[in-house]
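Listed next: structures, encoded as structure tokens.
Read the figures in this text as sums done on the coordinates, not as results from a lab. Nothing here was measured: the structure is a model prediction, and the numbers come from that model. Cβ atoms are built from the backbone, for glycine too; each structure is taken alone.
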Structure P
Amino acid sequence: MALKVGVSEATVSRVLNNRPGVSDATRAAVLTALDVLGYERPTQLRGERARLVGLVLPELQNPIFPALADVIGDALAQRGLTPLLCTRTAGGVSEAEYVDLLLQHRVSGVVFAGGLYAQADAPHEHYRRLSERRLPVVLINAGIDNLGFPRVSCDDVVAIEQGFGHLRALGHTRIGLVLGGADHVPSRRKLESFRAVLAAQGERPADDVVEHAMFSVEGGQVAAGKLIDRGITGILCASDLLALGVVRAARRRDKVVPDQVSVVGYDDSQLMTAAAPPLTTVRQPIETMGRSAVDLLVAQIEGADVPADELLYEPELVVRGSTAPAAR
């Protein structure tokens with residue numbers, strides 16, 4: 001351990017025996033290494049929180065999550081905190097099990113992004129356990145109400161307004177939506193915004209212009225195939241991966257994107273400029289949101305009273321090659 005931290009064995013001994021003569025920074029580094037390496041803290045040190053922060057993500061296949069982890073990890077490092085990355089996989093460690101593991105490591109706080117809090121029908125007991133222990137927590141993007149944690153979200157209402165307005169300006173009158181699961185709170189917000197936009201124009205959304213899917217290219221392909229077969233020419237998506245699935249579905253039907261089907265994604269994740277065609281999308285301000293989440297978490301760690309409010313950040317429409325005027 002001394003080699004890992006870059007200090008002498010004597011210094012490690014002073015920290016483990018809670019003796020003076022060690023700077024706060026060095027003491028924190030040794031304790032963090034202790035936690036990361038999986039060693040149990042000496043009894044006299046167990047009351048201290050580790051300088052560790054859990055970062056719980058649903059996956060790493062969607063490029064938006066590695067990008068978010070990079071921003072949050074950098075912001076935590078600037079505050080002297082070390083992230084413990086916890087990624088859920090099919091058949092792997094569950095979110096609740098990760099929470100148990102983080103509590104065992106006596107983390108100083110937890111940041112969740114895209115977790116089960118965003119699914120209304122998912123189990124939420126592990127969040128309530130964190131609340132009961134008064135552990136600092138921040139949620140990124142919309143979740144169910146009454147969990148009692150501060151949230152940092154991209155404004156789903158504005159995202160749909162921007163994407164829908166763009167497609168309408170291009171002359172599309174048959175516009176559809178590809179969303180996440182029916183219990184996915186951000187998708188619900190997008191659907192409500194879609195209905196509100198149509199209502200403001202004196203229209204009602206037909207039942208056949210909205211499809212729900214798993215957040216994957218394959219899910220987007222299946223959902224979009226149904227919309228394209230119904231004559232939809234402009235499709236708004238709840239993620240860039242879904243949008244790539246829409247492009248694939250159009251090609252399988254010999255439809256040209258964007259000449260015959262226009263596609264708008266959501267996230268502006270890495271490599272979307274390299275898609276064929278480059279993807280028009282609604283960009284989440286990941287840098288700002290990630291750093292804001294860390295600010296809220298650190299404020300809680302330092303003892304500030306942070307209200308359980310939701311900070312909404314406005315997205316930005318990025319127009320590229322996957323949208324074009326509707327065919328006449």
Structure Q
Amino acid sequence: MRFRDFNYELPPELIAQAPAPRRDASRLMVLDRAERTVRETVFSGIVDLFRAGDLLVLNDTMVIPARLQGRKESGGRVEVFLVRKLKAAGSVWTCLIRASKKPRPGSVILLPSGMTATVVQQDDHETWTVSFTPAEGFEQWLEAEGMMPLPPYIRRNQEEEDRVRYQTVFARARGAVAAPTAGLHVTEAILEALVAQGVEIAPLTLHVGLGTFLPVRVDGVHEHRMHREFYSIPRATAVAVERRKREGGRVIALGTTTTRALEHAAGIDGTVLPGDGEADIFIYPGYRFRVVDGMITNFHLPCSTLLLLVAAFAGREYLLEAYNEAVRRKFRFYSYGDAMFIG
């Protein structure tokens with residue numbers, strides 16, 4: 001199996017550069033796997049796709065302003081992208097660094113408002129360990145000086161609105177360096193309507209990191225190795241999943257990150273274990289889903305691990321047909337784009 005088998009043609013003008021005027025005003029493509037049909041509605045109509053007794057599991061991770069602009073002591077520009085806080089100290093992080101030349105251990109990057117970043121070591125060919133000084137007050141400094149980590153295909157300057165719209169309304173646990181984008185469409189009114197309809201809602205946390213957004217650098221699917229991403233599943237959520245399975249309801253995952261956390265934590269019998277863990281599961285066609293019965297997701301990049309995950313759930317040919325139809329209908333793609341419900 002090759003990543004190239006999951007390619008599709010996307011006109012650049014269909015890559016969404018800004019969110020819809022309202023979260024729930026985006027378009028929604030609805031896929032019925034049993035009937036192999038494709039239809040369209042608006043996201044605010046998603047409530048009608050749920051049934052009493054369903055369980056919606058969502059990812060309550062909160063995106064941090066992980067993109068930092070700085071300069072070398074010699075004056076050259078440097079971008080530091082926070083990936084993951086190390087347990088050793090609150091101001092020591094795994095980072096991506098973009099500069100004209102690869103940084104060396106011991107080099108210092110000057111950041112706004114007197115903050116400095118010292119390169120401790122190179123971890124692999126992609127990441128570095130970086131220590132920030134002063135350590136005290138780093139989180140407050142980050143909120144003031146960091147920029148939201150919008151993906152590179154959004155080719156515009158960041159706006160204040162992005163601090164709100166590149167964040168779900170239910171975000172709670174700080175730590176993600178990319179948004180769980182399927183959740184960006186959901187409003188508090190939608191959640192209230194689902195509960196009123198008899199749908200149970202349960203949270204988990206998966207801090208979106210390199211495992212989700214790092215580009216694939218191999219062609220053979222079996223050659224790719226996923227980076228680990230921290231997740232935490234509350235006991236109440238695990239119990240809710242078990243109860244839903246026992247009573248015959250559906251478990252609907254809001255997003256691919258929620259799907260990965262549930263499937264990684266599931267045993268062979270589909271029992272989800274509560275607690276913290278490191279998700280490195282790579283889901284691609286041929287995988288047998290143990291927990292998830294339905295999925296809400298955005299449209300993903302060609303040949304990406306996220307597209308393969310959705311193809312594993314919907315079927316490769318059927319999904320690519322739906323993607324091509326979305327292109328014909330001029331859906332908006334990627335993080336700020338439209339959404340898909342697969343049931």
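Tabulated data
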| quantity | calculated |
| --- | --- |
| Comparison of P, Q - label where distance in nm of label points 7 Å out along Cα→Cβ at positions 25 and 57 is highest | Q |
| With mean count of other Cβ atoms within 10 Å over residues 153-160 derived as 11.5, matching label from P, Q | Q |
| With helix-only ellipticity at 222 nm (-39500 (n - 2.57) for each DSSP H run of 4 or more, over all residues; to 500) derived as -6000, matching label from P, Q | Q |
| With P(r) over Cα pairs in 20 Å bins from 0, in percent derived as 30, 58, 12, 0, matching label from P, Q | Q |
| Top of P, Q by relative contact order in percent (Cα under 8 Å, 6 or more apart), largest first | Q |
| Which of P, Q leads on FRET efficiency 1/(1 + (r/R0)^6) of positions 193 and 265 (r between Cβ atoms, R0 = 30 Å, to 0.05), largest value | P |
| Read-out distance in nm of label points 7 Å out along Cα→Cβ at positions 81 and 161, computed value 2.4, structure in P, Q | Q |
| Top of P, Q by mean projected area of the Cα convex hull in nm², for residues 145-272 alone, largest first | Q |
